[in-house]
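J.: Right after this note come the structures.
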Structure I
Amino acid sequence: MELFKFFFHRLLVVFLGLIPFSLFADWDLNMTRGVTETSLEIFNLHMLIFWICVWIGVVVFGIMFWSLFKYRKSSGAVAAKFDDNFWLEIGWTVAATLILVVMAIPSTQVLVKAYDDSEGEINIMVTGYQWKWQYKYLEDNVAFFSNLATDDEAIHNRIPKGELYLREVDEPLVIPINTKIRFLITGNDVIHSFWVPDFAVKQDAVPGFINTAWTNVPKPGIYRGNCTELCGINHAFMPVVVRAVEKEEYTAWVAEKIALAEVEKLLTEKEWTKEELIERGEKVYTKNCVACHQVNGKGIPPVFPALDGSNIVMSDTSRQIEILMEGVGPSYAMQAFGKQLGEVDIASVITYTKNAWSNKEKGDGKVVTPKDIVEYKKRIKL
């Protein structure tokens, strides 16, 4: 009996010593504490319920093991003969109900706050594509795609993987601090899921539906997340990177994005050389096409066909423009890039594929200009 008391006492000491919630904040296996007020409330709720469950386990298993030891057969204990105990059953039913009420009250308060659907000071449409994110700032008419920026050589183990392997993007989502940001989240092709643990934000991006989430970040910083819904072969290539900045810096960033969009429109009138289009097209291809059609243009047949040696790429320019603009089959087969890329990028990537790999010698080597794409858009009223 004394040995049992010794170990039970030591067990209680261990649990009492672990009670401070902050002790678990940096534990890799624990829930992310987060930086926003809501994420901290969710973390504290998580720890409260965790410790309630721990103490229930300690009490229940403590009584069970004590009973097994105290009333073991070898000590001469004789089992009691009874069918039920009315007051004991009333007691544990009331106790369980009270415990559930204690957990339900703070849980309801946190959930109501976390799922606040009211309009934000800034509203951003988040759309999941295979395999990238599009962000549209509804008040400022700013929109762009955020693509994985990890070097393809690192992905294929030809160079060392960096600290931010598969967690870096070419353009992060930028938001101001101390501002309510509402996310309107949807999908373009298959189901994705937008997750930023530091904000306690996770919502599915479902085609045809709009889910909402919100955040209010108190301090500048870089916050990272991922797509958390298996969405295809390159599911792991959809990181979420959010850059929270001071309001003044955010205002300047928006002004810069609007100015760049105006410059991009003017580029459709420029007389592009073949070399300029090929140089730009290679960058567009690397950012948007490599995942399916591969660096060498060989694709992954039969799912993703090769562009190197393709009769359409080499000699059927009008069909290639149609495919790139309007897609082929379901959206998850070959996406329509007519609304994803600008006229200059579409023209340059087509020109690049016609003049890359073996297509350079075997194909017609035609040049597609931004004006060609503008004319095509007018024809199909895109």
Structure II
Amino acid sequence: MVEIDVWDRDDMEPRVREILDRTVRDRARGPYKAKSDDEVIAMLERFFVAQGMTGVAISDVQRMAGGASKEQFAFTLAHDGAETERFVLRMDPLEAISQSCRGREAQLQVALGKVLPVAPVRWVDIDGEIIGQPAVILGFVKGVTEPSELSGKGVSGIGSRYDAWAEKLAPQFVDALVTIHGFDWSGSDMSLFAVPAPGTRQAAIWQVNAWAKLWWDGLVQPVPIVTYAERWLRENAPVCDKPVVCHCDLRIGNFMFEEPSGKFTAVLDWELGHIGDFHEDIAWATQALFGAWSDDGVFLVCGLLPRDQFIREYEEKSGNRIDPRKLLYYEVLNAYKCAVMDLGQAIRAAEESNNHQDLLITWLGSAGAVFLDQIVKLIREA
């Protein structure tokens, strides 16, 4: 087995390092002002003209709700020789609760679009050379992220229960994870990704290093539990025998479906995806934050199905066996990530006005204590 130095902070994917370093540089450009409709139209017109289009007309610009990490707009495009079409623009603010790459997001969606419903990638401005900010333009997908009768009851649907809808949605949710983890990326353009060495601890350490760099580069104030969690994660990093594609944010609110059929129309938000250990996705989906409780007190993963049933069905369909120790490790890692986002990035971005969602990220900053408590409880279980 190749020996991995768990304290080598420079051991991470090259493109991830580039994005994190750019974040530090871009802070000096703040404060960030949320884009007006007219500004969005001007940016898009400039981009499409650069693509060689003529007669470009942008209309019906609509800011989309949510998006603590991306500024999102739906718009209609008309140009010579083509019918009008609806699209979604996803672009970076100066600083967000997580930092990611639009090019990686696009590559994942193009690749996984062969086997899953996703929003089609139409154009990418990876470094924002034309639009002015890194951006991806996606085809507009119809559907809802939660049943209409539950709409608006929580942030990203958090705390919602799908109740009667669960029978239709739960199998598709499990199937989506199984499909992602079983995907053979060898025939796809994944040039912006690196693959951790199989049979080593590198998959875990790459994630620890990336999130630790995000924390220390944007430190608001030291938090002893966060510091201890990083040390624990390094010292207890598990071996990943077979790295797979991981979505890393597949949860309630990040899939769309039709009403009334319940059929999935898109798996959303691929920005944190990478190649790593499938336990990371399972631990993310089973977080208490994203679940709900049935009337008889049973915890429901993402408001859909009991945890034991979720794990059993995933194992049966994927052929992967979930190691309880590895699952607990990634539960700690995911709580650590959330603490970094809430107590680090959210607070810094709000203080420096470098994000378009001041109220939302301020609320997230106040939620950080929940994840500190979670880290302590999980490590005590280890």
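J.: Output the label of whichever structure in I, II has the greatest value of relative contact order in percent (Cα under 8 Å, 6 or more apart). Numbers along the way, then the final one.
T.: Numbers: I: 12; II: 20.
That would be structure II.
J.: Given a value of -14000 for helix-only ellipticity at 222 nm (-39500 (n - 2.57) for each DSSP H run of 4 or more, over all residues; to 500), calculated from one of I, II, which structure does it belong to?
T.: Numbers: I: -14000; II: -12000.
Of the structures listed, the value fits I.
J.: Give the label, chosen from I, II, of the structure having the highest value of volume of the Cα convex hull per residue in Å³. If you can, show how the numbers build up before the last one.
T.: Working: I: 223; II: 141.
Sorting by volume of the Cα convex hull per residue in Å³ in descending order puts I first.
Coordinate-derived values only; no laboratory data. What you see is a predicted model, and the numbers here were worked out from it, not measured in a lab.
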